[in-house]
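These are the structures in question, set out in turn.
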Structure P
Amino acid sequence: MKYIDAGKCVRKAQNMSGVCNTELASKVGTSPQQVIRFRNQKNMKVHTMQKICDALNISIEDFITFGY
């Protein structure tokens with residue numbers, strides 16, 4: 001079984017969307033410091049992934065493929 005690096009998914013999704021940490025934090029309803037933590041996490045809860053996907057206007061399936 002292969003695990004997905006959630007932080008890698010966040011970084012790639014952000015880069016592809018052109019959204020900075022501050023802007024993503026505002027859209028998700030958190031602080032820029034928390035976005036930095038998201039970018040460095042190996043795993044995260046599904047509802048957190050969904051919030052990020054909604055903010056970046058991508059599907060969760062696309063988000064997960066960024067981790068491979």
Structure Q
Amino acid sequence: MTARPFKPEALVLGIALIVVGVLWTMANMGAIDLLTTLRRWWPASLVLWGFLELYRTYTDARTGRSE
């Protein structure tokens with residue numbers, strides 16, 4: 001059985017869904033103001049995605065894989 005290639009998009013989407021779910025739950029409990037929190041922190045998901053894309057490019061170049 002062959003291992004599936006690493007997909008940064010899937011990881012970022014999964015992490016984003018978990019984070020949004022936790023934030024939404026906290027907002028429903030009155031612990032945070034959801035819209036203010038999302039406005040402040042959403043760019044972090046883009047930064048994480050960028051790092052994962054760079055990592056994938058680096059590992060693809062080392063292993064000789066191309067898309």
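A short reminder: the numbers here are calculations on the coordinates, not readings from a lab. Keep in mind the model is a prediction, meaning the values are calculated, not measured.
Using helix-only ellipticity at 222 nm (-39500 (n - 2.57) for each DSSP H run of 4 or more, over all residues; to 500) as the calculated read-out, with -25000 as its value, let me know the right label among P, Q. If you can, show how the numbers build up before the last one.
Values: P: -19500; Q: -25000.
It was calculated from structure Q.
So if we calculate volume of the Cα convex hull per residue in Å³ for every structure here (P, Q), which label has the highest result? It would help to have the intermediate numbers written out before the result.
Details: P: 71; Q: 92.
Across P, Q, volume of the Cα convex hull per residue in Å³ peaks for Q.
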